[in-house]
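Listed below are the structures to be examined.
No value in this document is a laboratory result; all are computed from the given coordinates. All figures in this text were calculated on a predicted structure; none of them were measured in a lab. Cβ atoms are built from the backbone, for glycine too; each structure is taken alone.
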Structure 1
Amino acid sequence: MNPRSNFIQKFNSRRDTLRSLLCIGLDPELEKLPKVSLESKAPLVHFTETIIRYTNSYAAAWKPNVAFFERLGAEGYFALEHMVRVMKDVSPEVPIVMDAKRGDLANTSKEYAKYFFETLGVDALTVNPYMGRDSLVPYLDLGGYIFVLGLTSNPSSQDFQKQKLLGKDLYLYEEVSDQMARLGEEYPNQVGLVVGGTHPSEIQSLRTRHPNMYFLIPGFGAQGGDLKSIVKASGNRSLINSSRGITLSSLEENYGQVAQKKAEEVHKEMNQLFL
């Protein structure tokens, strides 16, 4: 039996130390990187290492998005793996949530789980529940922590997630949350939910429905979510993510210092809102 994830323990400790829920996302879109990074031999390595070293003091968690690395093939995977090593070296106490949104057959999920939890050694992973329970269990059997897509922050989330189930007075995202809560009873401290920060009233409803579940909340900052509303609705069992609003806030050579200042601003605001 594989040891169970210590993600919750790491996050709780970091959250309480900083009095913050700030999850810093790294979405290094190549076309938007500062010139000084683009002119380096390895742009993603240069950019992500700079951001990590300047902002780690304010990170309650990291959330790199694998898509921005995969597009570059072998070079991108090298940068991804280097970034994870830097995170562990600079701030080993900060949990790493890999944003990959994987969702596939059970045997394929097992291979994804081995890469992210064994090879990379990240603390948590975002996954898609559309294929059902047997596509999720391999991550849990390996001891990993998963954040399951529930109600996402994009405008088209209503296309499927806000459809009512036939014969039930439930939206699909509510049914997903209920099933994940039951799965979490089988695998304690291993199952959380992704809930978009652009839906504060739904966050509040889900928090009432699942008071002990941990939420990963993207959509704050560049996507328009209001921090005060999100914190009030979600409580402290939440990771509130900001990516572009911090990491891509400058194209100048001092972009690391600018990102540090942005992270500090969010940190101070969260200190005031901390429950």
Structure 2
Amino acid sequence: MGLLVFYAVITAALLHALWNALVKSGTDKHLSMCAVVLGHMPLAVLILPFVPTPAIESWPYLLAGIGLHIGYQVFLLRSYHAGDLTQVYPIARGTAPLLVAGVSVLFLGVVLHPPELFAIALIGAGILSISLVRQKDGLQNLHAARLAFVTGCFIASYSLVDGLGARLAGTALGFYGWLAIGNGILFAAFTALTSPRVLRDVVVHAKPVFFFGGSASFVAYGLVIWAFTQAPIALVTALRETSIIFALLIGVFFLKEPMNLVKVLATMATLLGAALLRFSKQ
């Protein structure tokens, strides 16, 4: 993986962890999610006049991507209602790179060398192992685990669709700009139907998440979309999920969360996987 792509995805991972920490500090996950998703739209509107229109061949991928992002957001919310963040998040994020790598190799004809496959497996295993840290729901909450796995399937699906679509679009930012707007409109409609109070509360109670969380999330995934056009989608997806390491560090040093042996080992495995990706040859 090239140095520029590597640093772009690592930056995206850090931004992803920062906005997730902001969301985590709130008590209403639907409100926070709504604020972040709607917070994408101002930046999207600002950049679209300055980037090309996506090629027509990419439009089916654009529409599919919008639908998959909505599915991811809905199932993530359902997962958080059913179980703890520390169980749901690692399962959802840890399964995604493994699924993307499997689909890429088996169905898309992507050739990944053994060191790259080993690196992806290390990152996925490192992230998934964090879910072994028992919280109040422990590992007995199989319903939450199933929902988190479905969420991971949505993450894997939109990663593949967005990556292929951005390549066909001929403009990573143009593709993502329209994706963000479509996603924001549909998520606002979903929220208006299921919890209209949340839309009102975004304006009143969630301005920091809307402006800072939404902007950080938009830039983070914009970098990832660009990276999808520069490197194998499986490698970018795996490296992006190192965001959980930044999230752990933020939790330990700023939110005063405990660190234990499982988290240390998971961090080491994930960082080793990231290092292998950096030095792997394509």
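A value of -26000 was derived for helix-only ellipticity at 222 nm (-39500 (n - 2.57) for each DSSP H run of 4 or more, over all residues; to 500); which structure in 1, 2 was it taken from? Going through each structure in turn, the value belongs to 2.
Kindly point out which one of 1, 2 the value 1.8 was derived from, the read-out being distance in nm of label points 7 Å out along Cα→Cβ at positions 129 and 233. Source structure for this number: 1.
Once relative contact order in percent (Cα under 8 Å, 6 or more apart) is calculated for all of 1, 2, which comes out largest?
When relative contact order in percent (Cα under 8 Å, 6 or more apart) is computed for each of 1, 2, structure 2 gives the biggest number.
Suppose you compute distance in nm of label points 7 Å out along Cα→Cβ at positions 17 and 57 for every structure in 1, 2: which one lands on 3.8? Derived from the structure labelled 2.
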